[in-house]
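Structures given as structure tokens follow.
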Structure I
């Protein structure tokens with residue numbers, strides 16, 4: 001009997017007959033190139049989906065409990081034109097940050113997004129905030145060698161490994177624990193690109209390819225740095241925690257210690273009490289996801305209050321998507337005749353825009369003050385996303401004004417709600433965009449609530465009132481018509497960029 005090695009025996013198929021037994025193999029035999037293309041496409045889509053919805057690292061998307069705010073103060077940085085057209089700057093935030101650094105005794109933790117002296121194409125006189133903060137930390141470490149100090153920051157400050165940061169190296173030499181955030185652990189807001197980066201571009205050697213101009217300032221960076229930049233993700237937090245005489249004090253803000261941002265409008269809240277320890281736990285989570293030592297709080301003083309008096313403000317810590325949930329609850333809870341003020345650098349979140357329009361229909365007294373999105377460190381912008389989003393709000397009847405900027409940015413991020421004699425406000429690092437609110441970036445805000453007549457709320461209202469009506473010969477805002485934009489192209493661009501993540505906002 002002869003040996004059979006083909007399908008005709010009906011017992012053992014040869015290779016040519018396997019196409020009838022294994023689904024899809026016939027396609028490989030006829031068109032292997034097509035299989036490679038479709039297989040690669042499937043891998044790309046699966047990678048993009050996985051890294052968009054994967055579980056968050058522990059400790060993120062945090063909504064804290066309300067606690068007594070203790071000593072609480074509202075701080076703001078303001079830039080304006082006076083009656084003679086001269087540019088004036090009135091800053092409070094980093095003056096106070098430097099004071100807190102200089103008073104720190106046993107623990108100092110800072111989490112700062114932009115920390116460099118890059119100026120872009122800006123030509124206005126700017127304050128060297130990054131160097132001032134560096135020198136203050138180094139000086140305090142020299143004065144108190146036992147001071148435990150963490151400096152958490154974003155890899156943008158080394159252009160994603162493309163340049164050394166002299167500022168960060170100086171902090172390391174002074175004994176500061178410098179924590180570059182491990183962004184790869186976060187979800188991808190730009191999955192169409194980030195999937196390609198994770199599948200291949202991520203391992204691109206830094207010695208390969210041309211050296212390209214640094215997109216943020218002087219010098220050149222390798223192609224690999226640009227590949228990483230295009231993921232458009234960040235640790236965008238701006239927090240300071242300092243131990244002063246055994247009492248932990250926190251400052252949460254929208255301001256960066258960045259020379260090119262030093263004239264921007266910004267807001268901040270300083271507070272003490274149990275919520276500071278909650279804030280510290282959220283910063284420990286960032287250290288943990290970055291594979292770095294975790295800061296430990298000093299023992300809580302026996303006198304630390306656990307319950308607020310009925311007429312005292314309370315504060316809670318919000319991070320990542322918890323910020324959006326709190327903001328939407330605030331807007332949707334506002335009723336006819338109540339006040340709702342929003343001052344924002346970027347506004348593009350579809351749920352927030354719809355909620356604001358709904359509040360207007362309910363008869364809420366709204367004021368929305370936005371950056372016109374025309375300046376970015378000496379470069380001109382096209383007004384997206386704020387101008388298309390503002391056009392939608394104006395069509396819904398919402399009163400909108402623009403910050404009157406002159407090279408600087410209206411970088412504030414705050415919303416306040418007043419109902420009868422009670423008030424609540426949310427402020428901090430987060431813009432109201434999908435990237436900032438959707439569990440993609442790292443963000444920190446705080447929500448304060450209490451009696452409307454508390455000094456901290458009066459300061460917030462006074463700041464908004466002054467900007468809205470240009471009191472005291474300060475030109476702080478301008479009419480909506482100044483930058484009105486009903487362009488269908490810009491509206492479409494805004495919607496596409498917001499939905500896909502193919503944007504920097």
Structure II
């Protein structure tokens with residue numbers, strides 16, 4: 001479909017990484033004041049295509065035209081000059097600099113006699129007011145919430161006069177309230193003529209914000225449809241090549257308590273609280289869900305369970321026994337605690353390690369792949385191949401660098417690494433963040449299967465629907481405090497929301 005007042009055209013873009021064709025003759029157009037959703041499974045080629053548009057990759061074939069002029073390949077500065085801005089899924093901000101300093105980075109030559117700070121401040125203030133992007137220009141970025149950081153990324157693009165904005169998974173790390181605020185901002189931008197390419201796996205958001213959808217599968221365009229003429233189910237089927245059905249979720253049967261916190265408090269991190277007199281019991285055969293807005297102590301809870309932090313007061317019990325005084329990640333692994341970390345890029349993997357090296361990073365205990373300090377790489381590769389096959393990790397092979405994988409396939413490798421160790425306690429921290437609908441269904445199925453095999457599962461998620469769908473019992477976190485256990489199906493979204501806002505704790509007191 002060719003839109004009226006076309007501002008962007010990608011024509012037969014092809015990109016290869018060795019034997020892998022990431023983009024196969026993809027064509028895409030965008031009109032003025034239009035939002036086009038770019039959909040597809042993890043690894044379908046969406047981010048690669050946008051990196052080509054923004055000049056970070058160079059295509060082997062194809063051309064790009066922006067506002068009627070050819071866009072030179074491999075030149076981000078030319079893309080910015082043509083009015084193309086991009087907000088990456090993983091933010092590119094300097095934590096130690098202020099909001100204004102981050103926005104101005106790269107906009108002025110180093111030899112400029114004056115930075116024009118007063119004019120810059122005034123312009124940023126105008127953008128903040130015009131688009132509802134509330135953020136303090138003098139605050140250090142490291143002290144901002146995730147939602148505020150995303151506003152800074154959008155302000156960076158708008159400050160550079162972006163007329164085409166690429167948003168790659170913009171709500172993957174946002175709360176529902178922050179996502180709604182983002183959509184309100186986008187509608188204001190589009191009303192003023194800004195054109196948006198919106199990449200998301202959350203189909204209800206696509207239906208709410210996009211006018212048209214382009215669907216990729218295995219690097220090719222497999223469908224293009226007006227949003228008003230389709231449904232989330234039809235889009236999901238187009239993305240994966242068939243109907244998507246979620247796992248059947250029967251209630252778990254609680255067994256023995258395998259992990260327990262008794263009135264535990266911990267040290268907080270920068271801008272985030274520690275635990276405050278937290279009581280928590282994780283039982284075999286049960287999923288315990290933790291709901292809450294990001295930054296309310298979830299990181300402290302995750303660090304404590306995985307051996308990265310120690311309690312300041314209270315006690316920790318594992319299988320009915322006190323945790324050892326020297327509580328470390330190796331000790332946690334040896335006690336049967338497996339973790340799916342919140343950030344698969346910074347914490348879950350090492351980018352320049354191969355899949356094999358990443359697959360054995362947390363191999364300790366009964367089945368090591370080293371003997372007397374020597375690695376058995378043949379055994380390590382055999383295990384990695386087994387994980388790739390069993391968990392459908394789509395990759396060139398076990399020798400590939402993991403940074404080349406899509407987010408979903410990276411998550412599948414982590415999932416396989418953890419579950420093949422048969423953990424007794426499974427910490428699943430944001431396990432499906434940024435994943436497509438097919439990968440979400442798969443990961444949820446694997447977590448439920450671990451529960452049904454007798455593992456005690458702790459599910460930490462900012463997606464309240466996910467917590468309510470999977471959990472047998474729910475706790476809500478607010479400012480480091482844990483609510484009493486709430487059995488499955490006994491609280492409404494509104495009631496859980498009161499706990500998330502802290503009102504439930506006030507009433508309980």
Original post:
If we compute mean count of other Cβ atoms within 10 Å over residues 260-267 for structures I, II, which one ends up with the highest value?
Top reply: I
**OP:** Using relative contact order in percent (Cα under 8 Å, 6 or more apart), single out the structure from I, II with the greatest value.
**Re:** I
Original post:
Among the shown structures I, II, from which was the value 31.8 of mean projected area of the Cα convex hull in nm² calculated?
Top reply: I
Original post:
For which of I, II does FRET efficiency 1/(1 + (r/R0)^6) of positions 268 and 356 (r between Cβ atoms, R0 = 25 Å, to 0.05), calculated from the coordinates, equal 0.10?
Top reply: II
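Coordinate-derived values only; no laboratory data. Here the structure is a predicted model, which is why all the values come from computation and not from measurement. Cβ atoms are built from the backbone, for glycine too; each structure is taken alone.
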